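Q: Each structure below is given as structure tokens.
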Structure P
Amino acid sequence: MEEQRVYKDFDLPTKHLGGNTHFVPPKARDEGEIERRRSLVRGVLLAEHQERGLAIASTILKHVKDDTSVRFASRIIAAGGLNTAWYGFARGAESEVMRRRLKLPFLAVHKPELRESSDDMLYDAAFQFSEARAQADLVKIAIESCSPKTDRLKRVLGRTVGKASLTLACTELGDELIMHPLSSVDTQLRVRQRSLGALNDARTLQDEMGLPPSIAQFADRDSHLSVFWRREAPTEAVRAYETAVDLQLAA
């Protein structure tokens with residue numbers, strides 16, 4: 001009898017988002033900002049948005065508490081994060097490979113005292129997005145200095161954002177598996193199914209938003225993602241977003 005597979009890896013396809021409709025930072029209106037942007041190396045502006053967006057995503061996850069807001073934030077940020085991961089280390093690699101590999105969250109833990117709750121996983125995801133923000137700062141610095149390490153740093157960032165996004169996509173499984181433990185095979189199958197659902201959201205949410213979600217969009221209050229969030233999110237999730245944006249402006 002063939003041994004059943006315990007899923008540990010997740011494939012992020014290099015062919016993922018079609019078309020040429022992707023987020024571009026808006027034009028500046030302030031004369032000082034216009035002048036600043038003229039001096040920037042190509043790619044730095046988007047890198048700045050990405051860094052701020054990752055900080056905002058992490059802060060949102062630290063502030064949402066009620067189940068409805070957690071579910072909304074987890075779904076939208078996980079989808080935007082997978083697209084961000086794709087931009088970082090999978091886009092444009094179609095001629096070389098079919099996929100980039102990410103590690104699935106491993107929830108097939110047999111000892112009950114070591115199993116993570118949904119709150120634990122939400123905390124982990126927030127921390128991972130915070131780690132990604134620090135890596136995004138390194139990417140920005142590398143672009144500014146035209147460093148030969150830029151592409152490698154982008155790949156590292158892409159993997160970190162991808163990991164955070166898959167963790168976030170699976171947060172609801174934490175409490176569920178504590179209450180109703182499954183075999184290792186079935187547990188990781190559930191993890192994979194949730195991750196595939198997040199990947200599908202990453203592709204299809206543009207039908208609702210008008211643009212594929214990405215974490216960099218959080219840095220622009222008028223982006224498709226930010227407008228969608230303010231219109232559609234539960235009240236607590238909207239407040240968490242506003243708090244996160246205010247903290248970024250004050251930084």
Structure Q
Amino acid sequence: MAERVAVVAVGGHESAHGAALPGLLGPEVTSVAVGRQTHRAVSALLGGGAERVCVVPMTLGRDAGLVGQTARTLRALPAAERSRVVLGRPFGAAGQLIGWLRAAAARVPARAAILVTAPAGEPDEDAELYRLARLVWQYGTHRIVEVALIGGDPDLGRALERCRVLGAARTVAIPASFVLPAVPGVAPLLSQATAAGILAARVGRALERFDTHPADGLVAADRCLLDEAPDHEAVSAAARFPVA
């Protein structure tokens with residue numbers, strides 16, 4: 001009989017603390033905010049019949065603390081529960097994010113302005129969004145590529161006005177997060193099928209690691225912490241690589 005494995009997707013500011021995930025990942029995945037919600041969800045799933053729980057930090061590379069916070073939350077579980085929990089690698093990274101952004105930008109008419117949007121985070125995380133937008137501009141064909149921070153500055157209204165002042169007759173928003181900006185016609189960065197495929201790959205690799213180190217499914221948590229810092233070399237490489 002197949003083992004019952006539950007999947008928990010842990011969100012930070014890139015997903016409005018998990019609120020933006022259910023519509024993308026579906027009801028089969030438990031979507032929660034990092035911290036107490038994660039602790040309670042994992043305990044409830046294990047108590048409800050799940051033999052193992054795989055937890056995936058849902059960052060796209062701009063939430064520097066999410067992986068570490070998730071690992072610390074799981075390590076606070078009782079030992080009997082912790083031994084049945086697997087921490088997966090982060091959903092995405094900055095290098096992948098720039099590739100996804102460039103692919104989305106390639107579908108936007110060249111004469112339109114592009115507005116790269118995401119919820120505001122810490123100053124370094126917001127600066128990383130500007131870096132990514134710059135790479136979209138540098139290796140793309142659009143004259144205007146601006147940034148809007150949801151809940152921050154510049155907000156959507158201010159960024160849209162800047163695009164208009166710069167001469168854009170049309171501006172297309174591309175989300176660099178799981179949160180969709182309040183702009184008509186905006187599409188998610190990733191389709192449901194793509195997101196499901198990425199998540200399945202993270203879960204599969206984590207379970208494979210669990211089988212290799214069955215004593216503790218969190219043995220690679222410290223290694224995952226290395227993924228917190230933006231991989232600038234990967235970002236630059238992805239930016240230069242041609243978009244299919």
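Quick note: the coordinates plus some simple rules give every number you see, no bench work behind them. Only a predicted model underlies this, so the values are computations on that prediction, with no experimental measurement involved. Cβ atoms are built from the backbone, for glycine too; each structure is taken alone.
Q: helix-only ellipticity at 222 nm (-39500 (n - 2.57) for each DSSP H run of 4 or more, over all residues; to 500) was computed and gave -20500; which structure, P, Q, did it come from?
A: P
Q: Supply the structure label, taken from P, Q, corresponding to relative contact order in percent (Cα under 8 Å, 6 or more apart) with the calculated value 25.
A: Source structure: Q.
Q: OK, next. Which structure, out of P, Q, was semi-axes √(5λ) of the Cα gyration tensor in Å derived from, given a value of 31, 22, 16?
A: It must be structure P, since only it matches.
Q: Where is distance in nm of label points 7 Å out along Cα→Cβ at positions 136 and 152 largest, in which of P, Q?
A: Details: P: 2.3; Q: 1.4.
Of structures P, Q, the maximum of distance in nm of label points 7 Å out along Cα→Cβ at positions 136 and 152 occurs in P.
Q: State the single structure among P, Q that was used to calculate distance in nm of label points 7 Å out along Cα→Cβ at positions 32 and 200, giving 2.5.
A: Matching structure: Q.
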